[in-house]
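Each structure below appears as structure tokens.
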Structure I
């Protein structure tokens with residue numbers, strides 16, 4: 001029998017997404033782990049969750065491709081049951097550089113995944129969760145970034161711009177669907193120890209910047225996952241349109 005709490009985590013095979021999948025599964029959610037290329041990692045994560053007594057399954061789809069989003073949601077619901085939660089964690093930064101030297105393709109792909117894909121995944125979830133459409137309501141958490149207010153000058157301003165879009169989208173759509181039983185919030189991580197820095201071509205970024213942060217250290221994916229879980233939970237039942245900054249004071 002399907003769980004009453006079914007969560008889809010996009011970009012769930014690594015980093016903050018994987019930490020969120022593990023934590024929510026441990027707290028009673030059935031978790032759909034979305035991945036694009038990292039099938040081995042997604043399968044290993046599912047196995048880890050199941051070994052710990054949870055329920056999970058892996059689903060391949062590129063959130064940056066609008067044509068793959070609805071089929072992903074269909075597959076998740078056919079396998080696990082109606083969705084009651086979505087965490088939009090899929091994201092990318094591209095190669096770190098000043099804007100003048102950036103790869104235009106990096107900019108396009110970043111916006112397509114971080115902003116357009118997130119908007120369309122949220123759209124798909126709303127269509128299924130909305131009480132006016134026969135759904136039971138639900139909760140959505142969008143992964144933004146402290147970069148949305150810091151700007152990421154000289155590194156990846158296009159990424160910061162995509163996350164600024166996530167911020168205003170979250171605020172607006174939360175108001176739009178509140179009466180339909182859907183809560184939508186965001187979490188804005190700061191300097192977190194994940195692979196995203198190496199993927200941007202700057203694997204030493206955390207070690208270089210962490211000592212300059214107010215808390216003198218980087219955060220962990222698990223610390224961000226705790227904020228996400230709270231926003232998904234009934235403890236946040238009167239919270240929508242909020243953005244929790246998990247950035248160690250930055």
Structure II
């Protein structure tokens with residue numbers, strides 16, 4: 001028997017990075033997978049690798065589409081992973097379009113996902129909701145402003161969910177990593193690969209597999225054990241502003 005045999009798991013933002021790595025880990029543990037993301041071609045490639053996985057081309061910002069795709073389905077595990085950052089400059093130079101994209105994806109996208117999936121879990125009296133937060137939801141850093149604000153909101157929503165669904169048999173976990181080498185910086189800097197690469201040079205960052213590993217740990221504890229908050233740093237990173245780089 002594998003740890004998650006027979007469990008139905010939804011992973012949003014599954015087409016790359018932490019979402020993709022966690023989908024692989026859940027699949028290896030026996031879970032049946034529903035993979036959701038905007039990039040349908042990448043989802044199909046992952047689904048082909050993870051035999052039998054279902055895919056949904058989904059933008060979590062679209063509340064009606066999220067409801068249409070997920071309402072009425074009962075998941076054992078929901079990983080609300082979809083999120084992004086845009087820009088790294090002072091607030092006074094910021095872009096309203098970038099702010100909207102981050103707030104709509106990181107905050108409202110989480111709300112839409114949870115609203116569509118949590119009621120069925122509560123009705124059944126069990127389930128796991130794992131939220132991908134960030135150390136940026138615990139410590140603000142220069143240029144982080146609105147992105148950090150969205151991750152502080154994510155942490156508040158996690159705490160609110162624990163209260164609102166107390167005693168309903170649902171486990172809530174927030175996973176808050178430091179620097180993880182993914183496409184995050186490439187997206188943040190709108191395809192500037194050289195600038196994105198510099199984010200992760202001179203030290204060993206976390207990998208998506210590192211984060212997937214701790215998510216799997218939380219999900220496979222006994223039912224009476226809820227690993228609520230996981231903060232995960234690269235050893236070289238002491239805070240959002242203190243990072244030891246070599247050279």
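A short reminder: the numbers here are calculations on the coordinates, not readings from a lab. These numbers come from a predicted model, not from an experiment. Cβ atoms are built from the backbone, for glycine too; each structure is taken alone.
Couple of notes before you dig in:
- When FRET efficiency 1/(1 + (r/R0)^6) of positions 43 and 131 (r between Cβ atoms, R0 = 25 Å, to 0.05) is computed for each of I, II, the largest belongs to: II
- Distance in nm of label points 7 Å out along Cα→Cβ at positions 91 and 107 derived as 1.2 - corresponding label from I, II: II
- Among I, II, structure where distance in nm of label points 7 Å out along Cα→Cβ at positions 19 and 219 as derived comes to 0.8: I
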